[in-house]
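Bear in mind that the values in this text are calculations on the coordinates, not laboratory data. Keep in mind it's a predicted model, so treat the numbers as computed, not measured. Cβ atoms are built from the backbone, for glycine too; each structure is taken alone.
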Structure I
Amino acid sequence: MFPSGQLPEIAFLGRSNVGKSSLINALTGRDGLAFTSGTPGRTQTINFYRIDAAFYFVDLPGYGYARAPRRLALAWNNLSEFYLREREALKLSFLTLDSRRGWMEKDLDLKHRLESLGRQYLVIATKFDKLNRSEQERGLRAIRKEGVEPLPFSALTGRGAREIWQAITTTLQPR
């Protein structure tokens, strides 16, 4: 079901339509690598993207908005939970939040789950370009209230991509 686990993995987690696929495409410089859509819930499986034969980006199904039968949404959730709990190759997760919306209950549940599993994660505030300066500051302050420092990101302008790559590089460096 999953690749052999020989290469490290970086997971992208978050609500449906938060911009995970756009983030992956922007980081790789490959439009269309990860499927993007205006319709929430299009990522329905765990997708592995091999990066430079060195590691994988892993795009997990989103949660929250998908119009799908409850049984199917539960199956996505169970698969994601299994991956987060059992996957030894998982080295870093990016918990993606829409900077316009901030934390929602399911985001906080995921944050607490990552912490309870001892998983390393960073919070990415996506769609940053859609806010004016004062909205950006207000959004970042709201995210910080949960004790994390978000990395602002815009797929449109590329803002934050360098910092995200630095986090990936630091995480994957041999210790």
Structure II
Amino acid sequence: MANRRETATLGAGCFWCIEAVYLEVEGVESVVSGYTGGAVEHPSYEAVCSGTTGHAEVAQIAFDPAIISFTEILEIFWQTHDPTTLNRQGNDVGTQYRSAIFYHDEEQQRIAEQSKKEADASDLWINPIVTEIAPLATFYPAEGYHQNFYQQNPYQPYCMMVIHPKMRKFRKAFENKLKASASAA
């Protein structure tokens, strides 16, 4: 049986953070930073950052479900950002930074809704989860300089202050889900 590939599209604040996390997960084949959920065709980064397009910064994650399931992708999602803050992740504020799961089919919708209920009922977060669960609209890849941003710019101030601590915490919490190359990082 050939490798099956599935895709998840997640918004969890800045797409640089989401991309950095999932690029290190065993079974993830690729991650593309981009935009979805808005009304403007082919939005630019500047337009999305203005908060006027309705798009969210997202990462589109291609993965092998024989190695990691969509449920496991969501377990990482709930623990690597704050899904209880509406339109905000840390100092990143606006609808473009909303917590969102953009499902690709009915099965992903079912799993996302169940996963959200379970995460909300757990003691993971004190406040209620406000993550949007919506069908995937058109996905627009972000400009080239946004792709693999953390890997290519580890000493950029945002990477040093925001992403690096998040990655340290992620690697510790999900050590058993890391690619061998990420375990050594």
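One of I, II was used to compute helix-only ellipticity at 222 nm (-39500 (n - 2.57) for each DSSP H run of 4 or more, over all residues; to 500), and the answer was -8500. Which one was it? Value -8500 for helix-only ellipticity at 222 nm (-39500 (n - 2.57) for each DSSP H run of 4 or more, over all residues; to 500) corresponds to II out of I, II. Sorting I, II by distance in nm of label points 7 Å out along Cα→Cβ at positions 32 and 144 from high to low puts I first, with the largest value.
Comparison across structures I, II (criterion: distance in nm of label points 7 Å out along Cα→Cβ at positions 16 and 160) gives the highest value for I. State the single structure among I, II that was used to calculate Rg and Dmax of the Cα atoms in Å, for residues 48-95 alone, giving 12.7, 37. Checking each candidate, the match is I.
Highest-scoring entry among I, II, by relative contact order in percent (Cα under 8 Å, 6 or more apart), is II.
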